[in-house]
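In what follows, structures are represented as structure tokens.
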Structure P
Amino acid sequence: MENIIVVRGAGDLSTAIIHRLNRCGFKVVALEIDKPLAIRREVAFSEAVYTGEMTVEGVNCKLCKTIDEIEDTINNKNVALVVDAKGEYIKKLNPSVVIDAILAKKNLGTTKDMANLTIGLGPGFCAGEDVDIVVETMRGHNLGRVITEGFAMKNTGVPGSINGISKDRVVYSNSCGEIKTLANIGDIVKKNQVLAYIIDEKNNKHEVKATIDGLLRGIIRDGAIVPNNLKILDIDPRLEELKNSYTISDKGRCISGGVLEAILSNCEIFSCTKKY
């Protein structure tokens, strides 16, 4: 197998990158943890870990367990997903490009020697040192910018603003435990409505309430085990934007454009003579 791109992570922003690369004809293999905790699950290829298959805006992703399954999947123009938190498949696949799209706000082990071109998303990476290129993930003027030296902007911990609402549109877990959801993605919710419970180790129920009126754009999978203070749901105050719950975000599309630029500006790394 030649000219493979490996993407570490398959949450919603990672999926935006994977989706664009697949649509542009690249062979993409995504690596995920065994129990991903995506919120915008309708647009996250990580859901294939649970369901075996996931389609986002016409691009299909399949869970694979062997090299043969990976090869068959990508040769059929689908995305291959493998459960591999440590990145052990990187050596097996010998990819031309490795993209760290885990978005952990720190480097969890990606190094320049993993591929001819390595790309890190957001804070935690230094372009020219631990990866070749960093792509900015902070909303604003520089979103999607390709950085060849230095760092992306530091994490502020404040979600991007929608209709003037920022931190209140995102809800975090208020306890450790198992989450039991009472609402679904796409539901219209009201402020203070109980959307889920978190059941702790003593079997106590902790209510998770909506912080604003709006559309439930994302909520963590029912039955997930969550730590305290984990982002578990996202509310969009725009009731007319239901379709946004099922499509790739503007932020995701912008970041994916930066990643594509970084790859195409280094297209000599590929062994093929394909013209872009």
Structure Q
Amino acid sequence: MVLSGKVALVTGGGRGIGKGIALTLAKAGADIVLVDTDRLDSAYNQYETTQVNGYQDALQAAREIEALGREVLVLEADVTKWEQVEAMVKEAVEKFGRIDFLVNNHGVVHSSPVDEMPEEEWDLTMDVNVKGTFLCCKAVVPLMKKQGGGKIINLASIAGKGGSANMAHYCASKFAVVGFTNSLAKELARQNITVNAICPGIVWTQMWVYLSKAFRRPEHKSDAESYQACIDSLIPQGREQTVEDMGALALYFATNDNVTGQAVNVDGGHTL
């Protein structure tokens, strides 16, 4: 297997895109560290509650990875807290001795117009989506340098390529991830560490369960109709993207030494 003997740490790995990427890398031979949290500091997220049960889902996802014959470690950590991120990396290294791939997937979304947006909503979005990515890179990069290389894969979004009404905080956070990715790639280019970003289009995860409600117009008879309307209006191919699509790109980044600093869209033609 192409990733045999390698180790991938995936934040937000309990469900959705994170789980999809973890399973793809596991099928390619990598052992997996799944990181997630049961609680967020604010209910301004796609679950609309502070109790999100991500760690519990990660424990279930681990069974699927183990069924593939891979070793898996499940850790609970809030990626916005430096002490927890440090401890997360320490436990992963104690278990596996190395981290070859870091996938910064943990993210939140919420919808509000700027003039009505609570400061708490802005802060959670920026803390999880941007600060969390920074802290995980800060913790793992020294290890990758010591190992002689590694791959960092950040989750951005098509919202990091263009603005959207009532999504200023989310778009700002994903633009930041794109800029951070390109900058860090240049910092680490001579260290045999690549840094790239995946920009998903519309993927049926809890984010789009929430957004289908948030974007629902009076003429939509259901959230499902709202979701399909988003696909029809935003995606030229006229179909949604999948977690397997994101896993395929993650595997490409994980196996390519000469692609770095890129933010690649998987969005059915939405973004140039």
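Supply the structure label, taken from P, Q, corresponding to distance in nm of label points 7 Å out along Cα→Cβ at positions 2 and 170 with the calculated value 4.3.
P
Once mean count of other Cβ atoms within 10 Å over residues 114-121 is computed for every structure in P, Q, the highest value turns out to be that of P.
For percent of Cα pairs over 25 Å apart, the calculated result is 41, so let me know which of P, Q that is. Only one of P, Q returns 41 for percent of Cα pairs over 25 Å apart, namely Q. With respect to mean count of other Cβ atoms within 10 Å over residues 42-49, the largest value across structures P, Q is given by P.
When helix-only ellipticity at 222 nm (-39500 (n - 2.57) for each DSSP H run of 4 or more, over all residues; to 500) is computed for each of P, Q, the one that comes out at -14000 is Q.
Computed from the coordinates by the stated procedures, all read-outs in this text should not be read as laboratory data. Bear in mind the structure is a predicted one, so any value in this text is a computation, not a measurement. Cβ atoms are built from the backbone, for glycine too; each structure is taken alone.
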